[in-house]
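Below you'll find the structures, each written out as structure tokens.
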Structure I
Amino acid sequence: MTVRVVTDSTADLPNNIVQDLGITVVPLLVHIDDETFEDGVTISTEGFYNLLCTENVFPKTSAPSSGMFIEAYERLAQATDEIISLHISTRLSAAYAAALVARNGIEAPCRIEVIDSLSASIGLGLLVVQAATMAGEGRSLDDIMRVTEASIPLTQFFGVLDTLEYLHKGGRIGTAVSFVGSMLKLKPILCLHQGIAHPVERIRGREQALDRLCEMVGSYGPISHLAVAYTTDEAEMERFASRLSQFFPSGKMLRSRCGATIGSYLGPGALGVALIQAPGDMVSPPV
């Protein structure tokens, strides 16, 4: 039977891709004041950013319960006996740990492989799309596992933020916490390295930051997959995608909007790009 693919809502995949590739998405929880929402289920992305930009809120998030994963696995086990479950870095969320507990808790005779992507947002999303595409082609679980594990160290994610305030308040900034408070006129560029958010550079001016981000993408050589994402400015994302077309065909780029979980930490005005390098072309992250 066809291998089924599970991920969590931090993969920031558009609904049409989720549906077309048969991906199951388990939502993280977003806490705003005294209310709790399921990312992408009981709060829409548009509704979330309306709150974020107008109500001056600083949301908190939490991982899905193991019960949410058990429900997803047992439902899928009615149609398959093999599942690959890809999740946000364990250094950023407990979603992976909850998935492991669920794997050991289901009663159905189903092989479930749970993978820590060491990434987030569209970095995770690219790995999920790659796995789901292979599953749709009828590839074996072992084959999908092999390719996915080889792709993880080749996956890079970068973001240009307007502020580090949301990452700081959410406790997800890692070593970048040392520069909180010094960002008034500087635009931070962050990357994910070994599953943790790190500052790469601080650039004076938005356009200069985007110039630098474009240079960084170009430094990675041949690219097999590329994605761009935004929180609140879709037009800027499209302009940036046009610039990146010198490195990767625009028509093949995955375009997305960061959901409520990732948006809680990136904040308004954020722009992200992720890529998977072609095998054999790996270079060291710029940290």
Structure II
Amino acid sequence: MKVKKRIGMIGIGNMGKPMAMNLLKAGYPLTVYDINPLAVKEVVDAGGTGAASIAELAAGAEVLITILPADRHIIEVYTSENGLIRHLPDGAVCLEMTSARGETVQEIAAYAQKKGRKIDFIDAPVSGGVPGAQSGTLTIMVGGDRGLIDAFMPLLQTLGSKIIYTGGLGSGKSVKMINQFLNAANTCIAAEALYLAGHMGLDMDILCSVVNESSGGSWIFKNNVPKFMLPGNFGQGFRLELMKKDLSLSIEQAYKDNLSLPLLNLIFQIYQAMCNRGYATDNYNVVSRWVQGLNRKEE
């Protein structure tokens, strides 16, 4: 049996923790670091090792996985004085799995090369939420050197059931960014359609059965409308503030490239407004209440 590489992992949050548990179940030697000591303890109790610092974790890792809140955290973790690029051994491979801008991981790789470090990078954001992370059935969008990705396919398949090669380094994050743009937009459109249908007194079961077999259908209408919107169940799932963060990546890209995308801006403002109204930690499908608020007072 081939000895599995020593893995270091930074980011033991809602997604990172179940991913770490799946790596341990698969027999990977795993050391973790997070600013939350309780999250680290859970992984240690399951058979992992905790590191006291990023530098300590990096020194003993052949493979490094990061899944962090946002781009600025990626930059800090990789490029700071006590960061990964300074302390990882030559030959290390970094799997950057944060939902972020593709250009960020490209910049990190260029920084490592400038510093003369022999470190390789794979861009690997995920989709599937916490349930997918727990079950190991995430969809992983991978960008980078195809040969390197093929070599790490067993590790990737421990975390996800659908591994999709997207092209060069950064393309995985860019594909994820566009998917989230469409996700957020389709959610807003479905919310308005439901409100109009309710106003007209239509039978929602009939409406859903027709839409889901017709040209107006979408993944959102088929899955999230009956699960979240119709029952008004917004207590669990992907948080509104996280969807707003993912949308902001497209906003930043459009502004950087001087693009006119008016619907993107409108949708972002809806999510921003709902966060400002106190819904930031609710499931993002709570934007359906935005439409209600425009037309009548909320109960």
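Nothing in this text is a laboratory measurement; each read-out follows from the coordinates by a stated rule. Because the structure is a prediction, the values reported are computed rather than measured. Cβ atoms are built from the backbone, for glycine too; each structure is taken alone.
Looking at distance in nm of label points 7 Å out along Cα→Cβ at positions 35 and 267, point out which structure of I, II has the largest value.
On the way: I: 2.3; II: 3.0.
Comparing I, II by distance in nm of label points 7 Å out along Cα→Cβ at positions 35 and 267, the maximum is at II.
Could you figure out which one of I, II the value 2.1 for distance in nm of label points 7 Å out along Cα→Cβ at positions 243 and 259 was computed from?
Working: I: 2.9; II: 2.1.
Going through each structure in turn, the value belongs to II.
So helix-only ellipticity at 222 nm (-39500 (n - 2.57) for each DSSP H run of 4 or more, over all residues; to 500), computed for just one structure, reads -10500; which one of I, II is that?
I
Can you tell which of I, II yields 13 when relative contact order in percent (Cα under 8 Å, 6 or more apart) is derived from it? Each step should come with its number before you reach the end.
Numbers: I: 23; II: 13.
It was calculated from structure II.
Where is mean projected area of the Cα convex hull in nm² largest, in which of I, II? Intermediate values should be presented prior to the final figure.
Working: I: 14.1; II: 17.6.
Answer by largest value of mean projected area of the Cα convex hull in nm²: II.
Rank structures I, II by mean count of other Cβ atoms within 10 Å over residues 51-58 and report only the one at the top, that is, the highest.
Values: I: 13.1; II: 18.2.
Answer by largest value of mean count of other Cβ atoms within 10 Å over residues 51-58: II.
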